[in-house]
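What follows is a group of structures, each given as structure tokens.
Computed from the coordinates by the stated procedures, all read-outs in this text should not be read as laboratory data. Note that the coordinates shown come from a computational prediction; the quantities given were computed from them, not determined experimentally. Cβ atoms are built from the backbone, for glycine too; each structure is taken alone.
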Structure 1
Amino acid sequence: MEITVQWIRTSWTKRSRGGPAATLRNAAPAGFALPRAGTASAHVIRMREDDGFVPRESHEDRRTVAVRLRESDGRLGVLPRVEPLYGLPPRPRRPPTVRLAPGQWVRWQLNYRFSSMAGVRDWSYWLDTFNIAYGPVDAEVFLSTPTVLVDERGPVR
């Protein structure tokens with residue numbers, strides 16, 4: 001069965017925690033139309049504060065994306081890996097694996113925060129959004145409402 005993976009990483013510093021920069025960051029989409037690509041590749045989008053959150057698209061081998069995908073009994077198990085663990089803000093324990101039936105898709109969001117070892121740089125933050133579909137999909141699938149939404153974002157102070 002086809003598996004479609006889209007991974008969006010948005011990264012910023014304290015400069016984008018408020019005001020116009022935060023407005024721009026918060027306006028960044030959580031899903032993009034899919035380009036033509038092989039099913040073994042993932043559609044990867046990076047949006048960075050330094051670039052004004054302009055989306056930069058690429059393709060990577062699907063196995064390099066930090067998400068565990070397992071097919072079993074006609075369903076797809078989806079569970080993002082937490083990488084790196086020290087960047088997680090406080091949150092309740094992680095939700096279980098989502099099991100998708102053919103024709104379903106999940107949007108799973110995780111955020112991270114980091115400080116420099118010596119405290120010489122600003123805090124930095126990531127938001128990872130994983131859009132995963134099971135079965136054939138059209139190019140606009142991730143622009144619609146997901147079958148399952150997992151919001152694992154924690155407070156970033």
Structure 2
Amino acid sequence: MENVSIFQNFIILGITSLCFGVFLSIPKVDLIVGGIIGGISWALYVFLMRISGEIILPYFISTLTIGLLGNISSKITKRPTFLYMLPGIIPLVPGYSLYYTMFYIVTEDYSLALHKGIETLFIAFSISSGLIVSESLKKILNNLLKKLKV
């Protein structure tokens with residue numbers, strides 16, 4: 001994926017997110033937005049990974065972006081947030097790391113299995129943390145807006 005441009009990443013993973021939305025039977029009206037959110041999140045992840053050389057922080061920031069964009073889309077359309085977050089999160093699911101964790105366990109290379117397993121856990125933790133932070137920010141902003149109206 002290093003030879004693929006950020007824009008190509010956006011297009012490819014946007015289509016992937018859109019297709020997964022079809023698989024989940026998400027209404028057609030919301031598919032495009034979910035695909036765009038998925039494309040943005042992956043392109044952001046690739047960009048941040050290339051400039052930082054890390055993987056955990058880009059996962060967190062990309063997931064935070066998914067949560068924020070999902071909440072904004074939900075607010076605009078008055079539809080549930082998960083319609084936008086589920087297809088958006090699919091590109092970030094750490095299937096690659098989990099596969100290699102299991103592969104190294106089966107081939108009895110336990111040191112590499114432990115390394116990949118810990119990496120997978122950190123990725124999953126950063127994804128869940130990004131979603132939690134985005135929901136917390138949504139609640140804080142909603143409370144702030146309610147206080148400003150009163």
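Using relative contact order in percent (Cα under 8 Å, 6 or more apart), single out the structure from 1, 2 with the greatest value. That would be structure 1. Where does the value 17.8 come from, among 1, 2, when mean count of other Cβ atoms within 10 Å over residues 76-83 is the thing being computed? Answer for the origin of the read-out: 1.
Of structures 1, 2, the largest value of distance in nm of label points 7 Å out along Cα→Cβ at positions 12 and 52 belongs to 2.
Comparison across structures 1, 2 (criterion: FRET efficiency 1/(1 + (r/R0)^6) of positions 60 and 108 (r between Cβ atoms, R0 = 35 Å, to 0.05)) gives the highest value for 1.
If you work out mean count of other Cβ atoms within 10 Å over residues 68-75 for 1, 2, which one comes out largest?
Biggest value here belongs to 2.
Here helix-only ellipticity at 222 nm (-39500 (n - 2.57) for each DSSP H run of 4 or more, over all residues; to 500) was calculated and came to -1500; which of the structures 1, 2 was it taken from? The structure behind it is 1.
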